[in-house]
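So, here come the structures, one by one.
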Structure I
Amino acid sequence: MQEFLLFLTRSLVEHPDAVKVEEIEEDGDLVFEITVDEDDLGRVIGRGGRVANALRSLARAAAVREERRVLVDILD
């Protein structure tokens, strides 16, 4: 799933080499922290948070297979 989020995020930004996705296990939940270049932050969050919400929805849908709860954080 980490590779999936990395692929999606890199396809959205102008500086794909700066994208990092870190996977953290927290209280049985899987937390993915996405870090992007400062100039690309607006692209990943989107207008009104729509892109960020779409990334979260896709991650949750992919997590259904593994029967896990997934959280996606976008760090600035």
Structure II
Amino acid sequence: MLITGVNIIDNKAVKYKIENSWGNKYGIDGYCIATEDWLKKYAFKIVINKKNLTKNQLELLKQNSIKLSKYDDKC
């Protein structure tokens, strides 16, 4: 999946436009919409350029990471 857009309301991301990896036969021409709740439940990795992060988010990167198993049932 590739996040290609975001809907922000009151400075909070509420849903994302995602290009799927299965081609244009799925979703709408290969795109779908995911809510913030869906991403929190099902997405385990998001890659983003650090220049797009806030100072607080950059500080969080200094913490020790927690490695999740592929199918973590605690999420």
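Each value in this text was obtained by applying a stated rule to the coordinates, not by laboratory testing. The structure presented is a predicted model; accordingly, all values stated were derived computationally and were not measured. Cβ atoms are built from the backbone, for glycine too; each structure is taken alone.
Some notes on this structure:
- Taking distance in nm of label points 7 Å out along Cα→Cβ at positions 41 and 65 as the criterion, the highest value among I, II goes to I.
- Winner on distance in nm of label points 7 Å out along Cα→Cβ at positions 1 and 17 once structures I, II are ranked, highest first: I
- Per percent of Cα pairs over 20 Å apart, the highest-valued of structures I, II: II
- For relative contact order in percent (Cα under 8 Å, 6 or more apart) computed as 18, the structure of I, II it came from: II
- Parent structure of the calculated result -4000, given that helix-only ellipticity at 222 nm (-39500 (n - 2.57) for each DSSP H run of 4 or more, over all residues; to 500) is the read-out and I, II the choices: II
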